[in-house]
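All of the numbers you see were taken from the coordinates with simple rules; none came from a lab. All of these numbers come straight from a predicted model, not from anything done at the bench. Cβ atoms are built from the backbone, for glycine too; each structure is taken alone.
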Structure I
C-alpha cells in the first residue's frame, strides 16, 4: 500500500477518534492498531508514550474527582498514538519520500520530510556508537558525555546533506524521477478517499 494512503487512513482514524469521542472507539482503535502492526515495537512505543500522558491526566483530573474524564482522555491519547505508530510501521522513510515526490509535491517538501524522519534513528545510532566507544575505553558511557559530539555530528551531516541536495538540483523546477517509484493503484485512491468519507460520515452520524 502506498505510504500516502496509509497516512490518509491514519488521518481518518484521528478524525473518528476526535469526532466521535467515545472510549469504546478509542479502545477499539488501540487494539486494532496493535493487531494490524503485529510488531512488539509498536506496542512498546505506544505504552512508553501513552503512560506518561495518562499519568499526567490522572493527576490533573483525578485529584478533583474526574476519574472518568481522565480515563476517556487517556484512551483517546493512546488511540491517537497507536494509530500513528502503526501507520508509520507499514512503510519506510525512503518509500514515503518517493511517494511524496510521485504526488507532484515540492521536492523541497519531500527532502524536509525525509530528513526529519531520519534524524531520530540516525541520532540514536550515533549515540549508541559513542557509548560503545566509551565502554571499550573503560570509561562510563553516559549520554551527557556524548551530547556535544552527537549534536556536532548531526549538524555537520545536515550541512553535508544540504550541499549534496543543492548539487543534485533540488531547487530546480520540474518533476523528479526515482529508479524504483512507489506503486500507486486505484485501490490506493479508493481506500484513501473512502476512509476520509467514512470518517466524516461517522462524525456526522455520532
Structure II
C-alpha cells in the first residue's frame, strides 16, 4: 500500500463505495447547524450517524428521494473553527452557490469532489468568492503555498501492485486541504458519529 494514497485508503476503509463518488467541503467560521442551514438542509432530518452508516437507517417518509442530497456534517480541526461536510448522492456542497455561502463573512471553504470515476476537482473559496475550481492534476495557484513538496499529477503508468494513481491524486488534494485547515482527515473523525441531514430535492 503506497503512502502516497494513505488518505484515500483511509476514506475507503470507512466508505467502500468511495470510487462511485464523494463530495467534501471544509468550511471556516460556521458551526454544524449554521453550515446545514446555509446548504439548505432540512433541520428536521438531523440524525447522529457515522460515515459507515450514512446511507442506512432511513424508514417511511424519511427515505431520501433520488434527487435528495445526503450530508454528514461535523466539527473539524481543534486548532481552528472548521466544519467538515461530506455528501453522497449529488454534490451540492461544492456548487458555486454553496462555496460562496459557506465562505462568506471572511471565512474560507475548501473542498473536493468526483462522481462515477470522473471529474476529480479541488475547490477553494474565500469571503464569499470562489477562487479555484481546478482539476486535481494541478495545484490551484491560490493554494500553491500549501502544495510545497507535493506532486499532484499522478503516475498513470504505475503498476497496480505499487498503488493507484487516482488514489494518489485524491490523497495529494486531501493533504493540501489538511495544510489549509491545520489537520488532515483522520480515522477518529470518520468513525465518530456526526449529524446527517438531507437537502430536499437536490436544492
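Below are the figures for this structure:
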item: Value -0.52, -1.13, calculated as log10 I(q)/I(0) by the Debye sum over Cα atoms at q = 0.12, 0.21 Å⁻¹, for residues 3-122 alone, assigned to which of I, II; result: I
item: Structure responsible for 34, 29, 14, with semi-axes √(5λ) of the Cα gyration tensor in Å calculated and labels I, II on offer; result: I
item: Which of I, II leads on distance in nm of label points 7 Å out along Cα→Cβ at positions 67 and 195, largest value; result: I
item: Test item: volume of the Cα convex hull per residue in Å³, for residues 51-146 alone calculated as 166, pick one of I, II; result: I
item: Mean count of other Cβ atoms within 10 Å over residues 19-26 - structure with the largest value, from I, II; result: II
item: If P(r) over Cα pairs in 5 Å bins from 0, in percent, for residues 91-130 alone is computed and equals 7, 30, 29, 17, 11, 5, 2, the structure in I, II; result: II
item: Label whose coordinates, when helix-only ellipticity at 222 nm (-39500 (n - 2.57) for each DSSP H run of 4 or more, over all residues; to 500) is calculated, return -6500 (choices I, II); result: II
